[in-house]
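Chemist: Structures for review follow.
What follows draws every value from the coordinates through simple rules; no lab data is involved. This one's a predicted model, so the numbers in the text were calculated from it and none came from an experiment. Cβ atoms are built from the backbone, for glycine too; each structure is taken alone.
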Structure I
């Protein structure tokens with residue numbers, strides 16, 4: 001009976017042949033929005049129910065709690081979850097962003113670089129890519145991340161907390177970074193930082209759907225591949241959809257668009273990123289135990305079926 005109760009939520013995530021897809025409200029999720037709007041999922045004979053999440057970490061929680069069969073999530077939440085469970089697998093990287101996270105301060109506070117954050121109050125969302133970016137920027141600037149007074153905030157609160165002087169800085173990912181810069185106006189300063197890493201935006205599946213239901217995953221990736229090609233061939237149309245879906249205006253879209261890379265792929269750089277983040281997590285006390293083998297978390301079958309030339313994982 002206990003096993004049955006444990007399986008019920010997982011079954012519900014793809015009940016009656018419908019896949020629940022937990023999708024974070026970020027421009028990097030654009031191919032999913034396009035596939036839904038243009039009917040590409042239906043054309044591939046897969047029924048997909050999209051549920052919104054504020055950010056990728058929350059989407060992965062939906063999947064691990066049995067409320068979704070698929071989710072979008074960045075690399076760092078994958079790493080932190082991998083220390084406690086292997087009930088999920090990465091199907092493909094859907095997008096990448098070379099400049100997603102930013103450290104934002106107020107002009108009057110005389111914070112000129114990440115080195116000035118020692119002893120300062122910094123808001124971020126713990127255990128997310130913005131948190132990893134903050135620690136990495138601090139180390140590159142020559143300060144101990146522990147010297148910062150970091151508080152865990154919800155992304156939707158970042159801008160208000162910085163405006164009200166409750167924190168001295170925020171480490172924010174998009175679109176929340178843009179919202180904070182706009183809200184502060186001429187008082188906003190984005191600290192100069194080297195491009196620390198390229199964030200990967202991934203499609204992850206619960207392991208319970210692998211195997212017997214794998215044909216549906218092929219259909220999902222085919223639909224997303226069509227969506228990516230649509231974005232590349234008609235970016236203006238894609239931008240209009242992004243505006244309506246996320247409530248963004250032209251200024252927000254143009255701020256973020258140059259850094260976005262859309263596609264469907266799996267390559268060795270993802271493994272390298274996951275391994276580097278895992279070492280950071282252990283050193284910082286964010287995770288405990290032996291480093292996972294991230295090859296175990298890669299499921300290449302559906303992508304090989306759809307884009308056989310887009311997998312480059314060394315095993």
Structure II
């Protein structure tokens with residue numbers, strides 16, 4: 001970012017003006033740092049290692065979508081936009097820079113976003129599972145990477161519907177946890193594969209927490225039941241590892257592989273050790289298998305599912 005760029009400044013955001021000190025009294029478990037607000041509701045870390053992983057995931061999925069930040073048929077300038085579970089805030093920051101006429105809010109349980117942001121971007125510490133007060137407020141709502149984070153997806157989608165203006169769009173982007181191979185050699189019928197073992201283990205832990213690891217099979221149906229009539233789904237194949245030959249696919253695969261290898265410790269620390277009660281040694285065996293698989297197994301892919309839904313005009 002260029003410090004001379006006139007679109008950047010100390011934005012008057014809640015992230016810098018109204019956060020109580022309690023939300024930054026982070027918790028530490030198994031050598032990783034976790035959010036303080038609504039403690040225990042989100043099972044993944046918020047420390048610098050995790051922030052680096054989230055930023056890498058953002059770059060990977062943006063490349064996967066042909067360098068697009070969204071697929072909804074919108075013109076963001078002049079719109080009021082909400083980014084649910086914004087994480088490091090990279091998506092709103094890039095959107096704010098590209099569309100200075102938009103007003104963009106990102107919310108998250110953790111105030112880990114920067115304060116030097118485009119002046120049309122602000123951040124809130126908020127829990128999207130609580131009651132929303134907004135109705136007919138937003139033109140576009142962006143919601144991604146919320147796997148294992150939500151207890152009641154249908155309720156969240158109903159609240160999103162109510163918060164959108166007539167004609168407004170919501171966009172969900174989530175990874176399926178069913179791994180496949182480009183040559184069809186690996187899938188759900190290979191339960192001994194490290195990726196499948198990880199997926200099944202995390203699914204069991206999330207179930208015990210009352211949360212869903214993989215909402216992708218249900219997003220279209222929930223959107224319909226939540227009041228949306230115009231709904232479409234797009235599925236992109238995300239490679240894991242540097243095996244693809246194309247430049248873009250190789251970039252995506254390399255980032256996906258590194259992100260999974262570096263991030264598996266954070267994925268399993270609370271969910272597998274605390275929720276399932278595995279020992280540190282047992283968890284490390286699983287993590288080591290996953291790290292090895294990201295380097296050695298060819299042609300592994302995961303579906304990246306994008307669901308778009310429009311509120312009736």
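Chemist: A value of 26 was derived for relative contact order in percent (Cα under 8 Å, 6 or more apart); which structure in I, II was it taken from? The partial results should precede the final answer.
Modeler: On the way: I: 26; II: 21.
Comparing all candidates, it corresponds to I.
Chemist: Could you tell me which structure in I, II was used to calculate Cα extents along the principal axes in Å, for residues 114-233 alone as 53, 30, 25? Before the final figure, lay out each step's value.
Modeler: On the way: I: 53, 30, 25; II: 47, 38, 31.
Structure of origin is I.
Chemist: Out of I, II, which one gives 4.7 for distance in nm of label points 7 Å out along Cα→Cβ at positions 66 and 282 as computed from the coordinates?
Modeler: Working: I: 3.2; II: 4.7.
Derived from II, not from the others.
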